[in-house]
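Heads up, there are several structures right after this.
Rule-based calculations on the coordinates, nothing more; no lab input. Keep in mind it's a predicted model, so treat the numbers as computed, not measured. Cβ atoms are built from the backbone, for glycine too; each structure is taken alone.
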Structure P
Amino acid sequence: MLKIKKILLELLYPKSAKCCICGNTAREAVCSSCLTALEYLEGRVCLKCGKGLEEDYPDNTCPDCKGDHKHFELAFSCFSYKDRGKDIIHKLKYEGCRDAAYVLARLMYQKLRDENVSFQAVVPVPIHKSKLETRGFNQAGLIAERISQLSGTDFWDCLLRTKETTEQFKLDKIHRILNVHDAFCKNMMYNGVKYADIVLVDDVYTTGSTVNECSRILKQHGVQRIYVITAATGSNT
């Protein structure tokens with residue numbers, strides 16, 4: 001009886017949610033103050049990968065994209081991977097604040113709408129099964145599934161990570177490319193499904209090595225155009 005009474009009281013007087021970043025009372029996992037504190041990419045950006053560019057930078061393509069062959073069409077990010085932006089990603093990936101994924105998904109979906117990106121399915125960058133067992137979820141999968149719901153498109157979890165790789169942030173540009181080479185494959189369960197235009201989702205864009213390798217595999221299996229969306233992007237290397 002006491003347990004039922006407690007449940008009823010919780011339904012009638014729910015506890016206020018708290019921001020997973022600052023701990024203040026909030027309506028969702030990340031409060032408006034922390035969202036406002038993000039360094040949104042509102043100035044010049046690379047026309048290929050979407051990284052921020054300094055106003056006096058003499059080109060429209062960032063150093064990381066120059067001379068590289070990208071298998072995706074364009075990449076977009078919402079904010080810089082620093083300060084509050086880094087805090088949100090860390091809370092999601094390493095402290096289990098899954099609800100932060102839904103906040104990020106909303107920002108990322110709005111970015112896709114602002115950029116007039118047309119797509120039929122949303123694909124998450126996969127994590128290795130050992131990491132999935134440890135973490136309990138794939139952060140890109142949570143975000144991608146929510147974007148598919150918001151956009152009314154299909155959630156296409158068609159990639160597998162076949163090789164356990166070193167964390168990309170620990171490596172330089174060349175070793176990041178080598179680290180993810182042949183680290184992904186298509187899930188054979190999805191062989192009969194074909195989409196022309198997809199959105200590939202990850203949490204952070206650094207040099208683009210991970211999403212580029214995923215894009216290579218997807219294009220080998222018939223996808224025509226790939227648009228990458230990440231919550232955050234790093235600085236140019």
Structure Q
Amino acid sequence: MTVSDKKLRGSQPSAALVIARSLILALVLVGIGWSMYVAQQISAVADQDEAQKADAIAVFGAAEYAGRPSPTLHFRLDHAVDLYRMQIAPIVITLGGGADKDRGNTEGAVGRDYLLAHGIPFGNIIAETNSFDTEQQVHRLAAIAREYNLHHIVVVSDGTHLFRIREMCRDVNLDVYTSPRATVGHLGWFESAKRYLHEIASYTAWKLHLDVGLPRRWITGEDDF
């Protein structure tokens with residue numbers, strides 16, 4: 001029994017469908033390759049501490065609760081205090097604003113108060129209190145660097161956050177050294193994967209000039225970091 005040519009042609013996918021499938025497959029492969037590359041860069045930066053003599057130490061903001069630093073911000077500030085006591089730099093910059101729910105508190109001001117309580121003089125602290133995400137913090141830091149003639153800055157944050165910070169700083173011609181805050185306790189695979197996915201997505205959006213931070217914060221009520 002033979003099958004007619006018409007039936008054979010009908011069972012074959014159209015050229016448009018073949019092209020569409022090929023494009024989708026190519027995009028998936030490119031996406032996987034890109035994600036693997038970015039993850040490798042994130043890991044490489046997170047695993048090294050470049051702290052050395054500089055003009056200032058900049059602490060990137062994280063959440064604060066009713067005027068008190070969150071555990072993440074607490075650990076970042078502790079690391080900055082250690083670097084200051086090691087005489088890495090004479091100035092510490094705290095970055096980060098606040099939302100209406102913060103009742104007037106800002107990450108930068110909370111960070112400044114924490115540093116004051118740990119013995120760093122008021123005159124050696126610069127508090128930036130108007131930024132709401134990493135990119136804004138980088139631009140505010142660049143403005144502070146120009147105003148105070150700061151040429152080399154040690155940037156402090158979580159290890160997985162530092163690759164994106166470094167690349168954003170390079171984009172505005174800031175010369176920075178990355179220095180990750182200490183990791184306390186065991187970080188499970190799920191939490192680690194979530195951090196990497198967040199950073200891969202955020203870095204990719206920044207490279208593509210996509211502003212996804214505002215709708216994400218509006219939906220979740222969370223601040224970017």
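Given that mean count of other Cβ atoms within 10 Å over residues 133-140, derived from a single structure, equals 21.6, which label among P, Q identifies that structure? Comparing all candidates, it corresponds to Q.
Which structure, out of P, Q, was helix-only ellipticity at 222 nm (-39500 (n - 2.57) for each DSSP H run of 4 or more, over all residues; to 500) calculated from, if the result is -17000? Answer for the origin of the read-out: Q. Here Cα extents along the principal axes in Å, for residues 117-156 alone was calculated and came to 30, 23, 17; which of the structures P, Q was it taken from? Structure Q accounts for this read-out. Comparing mean count of other Cβ atoms within 10 Å over residues 45-52 across structures P, Q, the highest figure comes from P. Using Kirkwood radius over Cα pairs in Å as the calculated read-out, with 19.4 as its value, let me know the right label among P, Q. Source structure for this number: Q. Assign the value 0.65, calculated as FRET efficiency 1/(1 + (r/R0)^6) of positions 125 and 189 (r between Cβ atoms, R0 = 41 Å, to 0.05), to the correct structure from P, Q. Clearly, the read-out refers to Q.
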